[in-house]
Structures are given as C-alpha cells and as structure tokens.
1. 0.40 is what came out when FRET efficiency 1/(1 + (r/R0)^6) of positions 317 and 373 (r between Cβ atoms, R0 = 30 Å, to 0.05) was calculated for one structure; which of I, II is it?
2. When distance in nm of label points 7 Å out along Cα→Cβ at positions 109 and 141 is compared over structures I, II, which one is greatest?
3. Taking Cα Rg over 2.2 N^0.38 Å as the quantity of interest, name the structure among I, II where it is greatest.
4. Of structures I, II, which gives -21500 when helix-only ellipticity at 222 nm (-39500 (n - 2.57) for each DSSP H run of 4 or more, over all residues; to 500) is computed from the coordinates?
5. Looking at distance in nm of label points 7 Å out along Cα→Cβ at positions 381 and 461, point out which structure of I, II has the largest value.
6. Of the structures I, II, report the one carrying the highest value of relative contact order in percent (Cα under 8 Å, 6 or more apart).
7. With distance in nm of label points 7 Å out along Cα→Cβ at positions 53 and 469 coming out at 1.2, pick the structure among I, II it was computed from.
Structure I
Amino acid sequence: MSLWSRALSVEELEDRPWSELMPWLDRYGSARTVALSALAPTTRWWEVQSPAETAKEAGIPEMCAELARIFVTDHPDLRFADALLRDVRMPVSALDLDAAAATVIARLPHAPSTAELFSRSPADLFVVRGADRDTVDEIVCAVLVATVLRDPDPSLPGSEPAEASTSVTEVPALDLLVEDLAHLARWRMLSGEPDRPLLRVDLDEGAPEEIRTVAARIRALTAGDLPVPAPDDPISELGEYIQALPEPERQALRRRVRDGEDDPAAPSTFPFGTAVGDLLAALRVRVRPVAAFDRILRDFPVLTRPVPALGAPLWQVLHRLDDRFEVADGWVAVPDLPDAEKQTRALLAEFESANGVVEPAAVQATWTLPADEFAAWTQYCGTSMFEGRLLGQQDDLAGRAAQVLEVLGDPHTADELVARMGVNADVHTLVAELTDDERFVVEKGRWSLAEWETDVVTAIRNRIARLVDDRDGSAPVDVVVTGLVERFGISEDSARTFAAGGEFEVTDDRVGRRRRAHVPTSKPERTRRLYRLDDGWRLRIPVTRDHVRGAECAVPSAVAALAGCDPGSEIVLPSRLGGQTLRWSGPAPQLGSIRRFLEDIGVDAGGELFLDFRADGRFDVLPLRTVADNAEPLRKALALVGHTTPEVVPEDRMAEAFATALDLGAETRPRRILSAYRARRETDVVALLEDAWVRVPS
C-alpha cells in the first residue's frame, strides 16, 4: 500500500489552506471555478479549507486525481516548483507509481529523487519517451498528494516500509516490460494467435552468432510460453451479472434485448477486460468495419449460443446492448452500418483517380474482405459500377463523362457517351458542358480526356489495369504489350517496361498486380477536406462516438505523408497535450486517441473539428469556427477550409485564401478555384462559393 492510494487520516494531512499549498488554484476565475467546486461540497473549499478539513467530507486521493487532470489540461507549461508551496524531496519509489509512470520518471536525469521531478512541468514529462496522458496524470496526482501530506516521509505510521513499495527489480523499465508482455500475450490468446511471436528483433548484417542466437530466442517467445489464463466464458459472465440485478432491472434488460427498447441511462458498451468486452474487441478486429454476418458466426460460434437469462442468442444481446456492434441486413458492422459506410467511402477515396474512378482489385488487395463480400457491400453502399470500375458520385454530366472516358480509355462521340453514361441527358446539354470544361478535348466529333495527351504514363497505367482486371487479375504479357503498342504507338520494349513496372509485375509471362500491403499515398491537394493554411495543413473531420471514447481513427494517406509517417512506421508528434501517435502498420494510417483534445476544447460527438499538422512537426486539434447564420457565404466557407478567424481575411484576398487551401499557387480566378473544389467534391464549400460567385440574388 502506498501513501496516496489509501484513505488518508486527518493527522497525516496539512492544516494549511489548499490555496497556500497549491498557489496555482488561486489562478481560477469565476469561469473555471465550476470544475473545482464539483470536487467537494464546501463552497470555494480551496480557499476556506485545508486538506485535513476537506478529508472529513471527500476522499483526498480521488480529489488529487481530478486536480491532476485539471492541472495537466490548464497548466501544461507550469513547473511543479512554481505551482506548489514546496518541492517535496523524497525517493521516487515512495510515490508508488505504476511501472509505466515510474519508467517515465526513471528516464529523467537525476531520477532517484523527486527534486528533479519538481523542476519539471507536465509538458516536460510529455516529451519523455513512453509518456502518455495517463502516465502524466498519475505522476501529477502523486506530486499533489505528496504536497498535501503533513510529512511525506514514507516511514509515516500506517504506511508500508519503504522497501515494500519499491520494485522487485528496482528497474521500472523491466517491470513494465514484463507487464506489457503479459498484456500482449493475453491479447494474442483472445485473438486466436497463441503461436504468433510476441517480439520482433532486427539485427544489422554481421552481428555475432551469439547475438543472433539471443535474437532467435526472443523471436521464438509466444503467448503459449507464458502463464496466460484461457479467456473467460462471456455467456457465464453475462448470466452472473444478470442474476445479481434486482428483478425490475432484469425485466428492463430483457425488454431491451427482446423488444429493442432503448434505455439512455444504461451502459452503452462492454469494457475491455471483461469476458464480453474481450470477445467484442476480438470481433472488432476481424470486422473492421464490416463483415458478412454468416461468416462471423462461423468464425465465432459462441455468438450463436443462447444467453439463458435473456432468452436470446449472444449476437442479439450484443447487438441490443452494445452500441459499437450492430447486426443488420446480413452484415456485422463496427460501430454501426452508417459509420461503416463512411469508413468505406473514405477508404475508396484513397484509391480514386482524379475523376473519381476506383479499381476494385486495387482496394481488395489491401482489405481483408473476401471478393464476394466486397462486391455485395459496395453495392449495399449504393456505389455505382461501370465496366468493372466503381464510380464516385458526380454532380454534373461532365464529371460522369470523364469517368466513363477514363474507364473505356478511347475517344467517343457525344451520342456514344450519353448511351454509356446511363443517365437521362440531352446530347446538346452534354456537349455544352464538355466544351466549357478544360478536362476534355474534341477531334472530328470524338471526345477525349486532355490528360491522355498531357499524362500519357497514367493513361498507359490505366490501360494495363483494365487488361489485367478483365482477365481475373492476370493477363498474358504479349496481350498487354500488343494493346499498349496499338493504343499509344509506343515500342514493344517500352510496353514491356511499363508492364513490369510500378503497380504491376510479370511472372511466368503473365502481367498481374504487385501485392500491396497499404493504400497508395495520395496527393494533399487531391485529398478531400484537407486544406493548406500558412505552412501547415488542416484536416476537417466529423467527431464520432469512437473519438469520444478514445479509439484510434483512420486518416488519409496524404496526411501521413505530410507528417513524415511512411508505410510500416510509427511516429510521435509533439503537441501541447503530449505526444500524439501516428502509425501506418496496416493498410491505412491510424491516428492515436484524440479524446484529451476533445475534452480540452469542449467538442462532442456530432460536431466537427480540424486535425492540425504544422510545418514544424507539431500537432493540435482545433474546433471548427462557428460563423453566424447571417454571415457572408465566403466567410462561412473560409471557416470550413480551416480559417479560425475568417472575419479578418481582407475582401480582396478571399479568392487567394481559397486557392491556397487547395495549394493552387497564385490562382485568383473564381471560376478556376470553384472548379477545383468541385473536382474534389467539396459539396458544402462548393455550395457557399456558388452562392457568392455564381448565383445572382433575386
């Protein structure tokens, strides 16, 4: 037992006022006293009470834990020595931190004593290798508790002897390694991978044989080598939980499961660490974000078992009680079908061409969804299919004509285009739109894409993809070479070079796609909702329930590239609230939890915000600027593209600001700028720009 994780007696606590012991509390004005007032019943307790007096009506360790969160959020750059009356000098081991927090402290210079710790601020702790919000909060909590103790000496009566609270190894990093290996091994068991190695060791060429042997032993370590208990039975756990409930609550639970009644006050998810929560965690990895219900039942037969106390199979119980697991229309989705559709559209956007065409084979190479499920799911999402290609939504005839021409790869007349586009359109209307659009050229009545002449490499690449995909993923090399020579007039040697380069390879005289483990890296200027501001970039995203819960979130590949995170790597970006992890270990880049930022700026699910990636490598989260309903359309649009003070942008610089957001250089012509936003399908921005630049007030 530690000095601060147990109930503290009045005799152990300071009798001086809180505000004297912690001068930083005096800095709170009326706007921020609500957070402090909620911690104890006495009005302005931090001014009129001492810790000894407050202990009679509230738990001191719990209060210090809340104060620590407030301190870290509101005063990240304030040194403890400046925020507190005294700097407590005691062995770090007396703080009885967990292994993760103790390891962070141990990485500071002169770590054995708290003297070094008190010379630091929360911001200083955040930059220490391995630090995160939880570890910093725990360290600050320990510092605050030590401050309110009358005598923080670990030999106080009632406390454990000093040696009892020290680590067995006296090296916190080793304790942390053992703890983390145990957690990882447990996860491997839950995921059904007991034989998968827990660790990977990379050695340089020429390492001694003895070291290579050591590395081989480490790589051989699996979950099966550790004393990890088998996962608990979720059916039994649910049964025990339900039986312990009062009868009215049991009846309410049955109504939720059987009749679908909502109960907003009920828990909305099963936490990881419980048998049901562990099962859901393993399920979510397999679903990510959608999967055929029948396949998941085959892979997890426990879902078909009935929960006796509720009279329903386990899958139905999870569907009704957990809001991050939905079963509907033959699909399992995480967290639900609408969000799975949004995630799917975001993934497809990574593979879109400039005209909004997606090659399904390229997407499937990075997604674990079987081919038949992928086809059925994209159809369920309402995605249009043309000649084996998925087509993004277009708002005009010219946009759909560009897609059709890209897929077909050859010039067509306007009549032929109307027939192939599958829309009810007048030929004359189409010709008028194509004539007014710089993407098209016409010769002898046949329309082509201008990019076929200006970007021949992409045109050749698209033709190879069509030849390969039309033959179930593999085409004879002679067929590909002949097709390229006839269409583009290049030599056979050049055609063979194209067939064996880039995304394609030649194996046994057949051309196929190279195996891709990640999405392609998109250009920032073509990435929807990503805007340039000054020397940095801001990504506008909707806030979801998963963001609020602290889950990772996918970000476009262009964002990872801007931040310097390559496929297969992981980086930590500095921020005002500590290091922010960005990793690209799977198909798409993932940004670590931003929950602490949401709490800081007061944004909840359903709102919008900006992920701010700055030129100096720093990261931040910014709220979307709220603009008055009667504001000018251009001011509203500036807020949507990342401007936090749209009202200060000069009238004659607005067009330039919109061009800069898409990295259009010195472009200032409204027509060109509007065309660029239309091409990115920025519908909300386009509507405002059209209001200002196109529509004539009535």
Structure II
Amino acid sequence: MQEKKTFKPFVPADVHMKEFTLKAIVMGCIMGCLFGAANVYLALKAGLTVSASIPIAVIAITIGRKLLKTTILENNIIQTTGSASESIASGVAFTLPGFLFLSVVNDQSVGEQFFNYLTILILAIFGGLLGTLMMIPLRRSLIVKEHDTLPYPEGTACASVLKAGEKGGDIAKTAFWGVSVALVYAFLQRIVHVVAEVPEFTTKLTNKYFPAAKISGEITPEYLGVGYIIGPRISGALVAGGVLSWLVFNPLLATLIQDQTMIAAQLVKLGYLSSVTMPGGPGNWNPVTHQFADTADAMYRAYIRQVGAGAVAAGGFITLLKTIPTIISSFKESIGSLKDKVTTNTVARTDKDLSLSVVLIGSLALILLMAFIPMIPGDSVLSKLLLGVLVVVFGAFFVTVSSRIVGIIGSSNNPISGMTIATVMATCLVFIGIGWSGKTYEPMVLVVGGMICIAAANAGATSQDLKTGYIVGATPRFQQIALFIGAIVSSIVIGFTIKVLDTPTSDMIKQGFTHAIGTDKFPGPQATLMATLIKGILSFNLDWQFVFVGVALAVVMELCGVNSLGFAVGAYLPLSTTLPIFAGGAVRGIVDWRKRSKGEQPEEDDLGKGNLFATGLVAGGSLAGVAVALLTAGSENIAAQLEKLNAESGLEKALSPELYQLLGVVFFIIMAMMLYRIAMKKEKIVITE
C-alpha cells in the first residue's frame, strides 16, 4: 500500500507542459487510420490483430519528437488516439461481417441489407464510445489503486517506449527497417508476382494411402511477423489445429465419401453453391463430371469448418469459464470503487477524469440513438430500445471484466471471443423468452454481440492506454477525450476498409461469390462463427452433429493441457494461414533457444529488436495488402494496368509451376533468416530511472 501512495509519474502532477494539442490529435488520427486499416485486413485474413500502441509510440517519438517537437505527453496523446483503432478494428472485423452469413431468405442473407458502410460506421462508433465511457469510473480503482497488482503489460511497455524516446536513442530504426522489407516483399509478391502468394501441394484423390491431403502457405511478411510476436507456443497450437483439419480429417473424409455429389449437396445446404446442377463454389464443382477440381477445399467448406466452428465456440466459452473467479472479483471491486470518490476540493492534474455525468448521459443517449436510428435492425422503437438496454447492461459488465483481465494477462490474451459468444447466447435466450425466434431476429442479436465485442476490446485497449498515461504522468481527462476522437475517426476508415476488402475479384465472381469476405482470401473466422451460433439457436437449422464434434475436440485439447481456443481457431482456418504464422513462431523459438544456450536472456518484451522488426513486417505487409485492395477494387483500369506487371505466367512457363512456387518459398526463407539475424543482435533499449 505504501508503494501505491508514493508512486511518482515520469512527469510530476505539478508540471504543466503541452499535451492535448491539435498536432498530437491529428497525428494520432492519421496513425489510427493506418493501423485500423491494417488490423481489419489482418483480422479478416487470419482472425488475429496486433497491438497498435507500441508501434504508434515508436513512430511518435521518431516523427513527432524530431519533426514536430512534441513533448512526451503529446506523444502519449498520439498513441492514445491512434491505439483506439486496433481494438475497434478487431471488434468490427470479428463480428459485423456475420451479417453476410445469417440465414438465407430469397437467395440473400437476412442481414445483408445491414452490411453497409453507414451501419458498420454507426455500430463501430457506438461500440468504441461505450468501451471508453464505461472505463471512466473504473480508472481510479483499476489503474491507480491497483498499480502494483495489475501490471497491464502492454501499457507498461508502451510507457517504457515513451520514456526511452525522451531519454534519447533510436529505437524506431529497426521497426522502420521491418516496414521497408515488408513493402519490397509485398511489391514482388502482390504487384509483379515474382514471389508466389500461396504455394501448395495436394495429394490426388485417387491416392490410396493419403488422399486429398493439402499443405499450403500464404507466405506473407505479416504472417511471419505475427508468428514471431505471438511466439512458438500459440503459433504451434494454431498450426496443430490446421494439421488436424487438412492432414487428418480431409484424407479420412476422402476415403469414406465416394460420391462427391454428397459434398456438393452439403455445400448447397450451407449456401456455398446454388445447386448441384450449377458449376462453381468452393473446390470448383463440375456438375457434368460430378467432380471437384479441389476436393480438399470442398470438404473443408462442407464439413470441417463446422467442426472448427464448434471447437472455437467451446474454446471461447472454456476460456471464459476459467476466468470466472477473476470476473466475479473484478465486478465486485469495480462496483465498490464507485462509492470511493475524491472528496478533496483540489484534484491533481494526473487524477482529473471526465465527470460521471458524462457516463450516465452518454449511456442514455446511446440507448435513445439506437432506438431511433433507422439503420439499426429492429421492427419497432420498442425492440430497438431493448437492444440499447441489453448493450449497455452487457457492456457495463464485460467492460469491467475485460479491463481487469488485460491488466493481468495482457490484451493479446483477452478472451473477447468468449465474452461475445456469451453475449450472443444470452441475447438469444432473452429473445426466445419473449417470443422473438426465427430468421428475422438474427441481425438484432448480431448487433448486440458486435457492439459488446467492440466495447470489450476497446475497454482493454483503453485500460492499457490509461496505464501508460498514469506511468508517464498524463492527464486522464485528455486521454479519455482523445480516445473518443480516435474511436470516431478510425471507425470512418475501418468501415470503408471492410467494404473495399469485401469486393470480390473476377475469379470469385466466376465461382458464384458475391462477397470476398467468407472466401479463402478473407475467411473472417470469428464473424462466421457468430453467425453460425445465432442461426443455430434462433432458427434451429445448424448441423449440430458437426458442431458437437468440435466441442468435444476443444474439451480433449483442454484436458491435454493445450490452449483449446488457439487450437480450435487453427482447425477452423485454412492451413495456408496458420503454417506461415507457425514459421514466425518457430523463428522466435529458435532465437530464444539460442540465447538461452549462450547464457543470454530470451527476448520477452516489446523493445527487443526481433519484436520491433516483426512489428514492422506486420504493419508494412498489412498496409500493402490494403493498398493493393484499394487500387484493384477502386478502378478496373488500374487493376488492368497492374495485371500487365504480373510475371507469374511467364515465370511458370520458364521454370514450371512447381519451381515457381519453390522460388516463393526461398524468398520467404530469406525474409525469415533476416528476422532471425536481427533478433539475435544484442542491442536493446534500457530504461533507467
């Protein structure tokens, strides 16, 4: 207790310096837009996001401090404003594309009309504001009073970055080097196609030993970087799930299912194929020969993804159950903290929060706006009022839970999926209890789940930002306002990015796809899971036998001591996603092993050179992916011009398709070796008090 009273921030409370300035807010908004777009891209492709706070802080102390002459408190406002984008991007991408996968009526999802830019924008803003609003009364309890018991690892690391920048040192060089490497690699891969995008090898269906087994990898810099950041343990669980799906389930199903028309009929049932008499769909069905061009992909879509969905749902719920003691204690202590108000007339600068009336008025306004805005699903004002009340009630609970959990285990381990699953299930039960069952109510449930997902994710990120501010000596009120601004501005770009990435390519259109999200290009694993759960509970049209197999699979993994949620996500995603991520995790594992063998300390924080370079790979690769998507979707003329630069067909003719794919693997290995060499360097930023 004594340590809490004597804690002194880097900038004392009685020191006044520039903090909430226009240049800080503008730069934070720009960073938020860039990292928000990058995280949407990554969330839809791999079901993962990366922290934006530390990369933005690195950029802030490089560009802001050197060019704009910003103070440490202005740099903190830059990263606070920008970091709101990461959590909102993940919350939006993990849930709202689910509108596309709800029950089909008249050849169209009942939620498709709500998957428009304006609805996505409104829900993203509302969810982001809710997460920050609910954190205002909790800051003193969780951030100040429990400073020594709740470490908030990302927030503490970000404060270290800001303090390091203030003391001098060029810590941004490695991150920018990573961005540069990623951009060059992305140009070679996505523009001129010297590097193959997805090398793959599939055994023939007629192979009597191992039929329809498929190994593939989308060898991109962002996946390599993500794997390095999350480490060998989590990436190993991810790829293990992929191995089970593609190298166990697929060969087994190929052996048992002799008539491929059965697979086509299952795809028709799931809405992937219009009819068994029509060509196209996953695996490229041929109704004349009654064969798929890619049977492995067809079986994955028809059966294995549903097993994976059940496993992800169970894994998320198990994760939530394991945190119940934390949830209960967190909620009790946070409610108790509201009674402990500052009674002194003079409040220190570092303890000035927005008023509690802002929270109450904001919550009421949120409920009323949801009731009267026409873009929100609902057949009456009364039904929309219920949505608003459910959002605020669930939001108050899960924001508290999210903040305390990330304080202990960090934002990257926050069981957001579990909280969203619990919200979706509870909302469905409320609806069924009042007689609202059927397809027309599915979009309303997704609205509640989506907003809670965004709010809980943003609450976790907000907590880390407030922890950073507490350590460096920021003014909480300015941070809270910056978070509001960042949530609104980043939502504008996030909604736009999702709609652009959803634009199908010409090849997708030929196969009958009207949306890119939901295909192998952008699987959107969490969003399809939420839609699957909602359909199953409200419309009773889910293939529960596959789902329960997935549930049992998650339980088995948990009993074996394996992270069931990570394994389940790997079983759900294509192996092409998890395999290159595992490659990055393997590099991290080798680096740590080599350092231990030399008697050195393994890299465990975000200031290590390996982490900084990996962060640059993720940022550069993701932003390049968004840029290419913008160029090709925005103009057919630009797309045609870019296609002229495509060297893939020429290289395949000169080398053969197999050697061309092998060339891509060689480039990926070279990039992995660069990551390894940089991570093995001993230089590291040291913070001195």
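1. II
2. II
3. I
4. Only structure II yields this read-out.
5. Structure II gives the largest value of distance in nm of label points 7 Å out along Cα→Cβ at positions 381 and 461 among I, II.
6. Once relative contact order in percent (Cα under 8 Å, 6 or more apart) is tallied for I, II, the winner is II.
7. Attributed to the structure labelled II.
None of the figures in this text is laboratory data; all of them are computed from the coordinates on show. The model shown is predicted, which means the values in this text are computed figures rather than measured ones. Cβ atoms are built from the backbone, for glycine too; each structure is taken alone.
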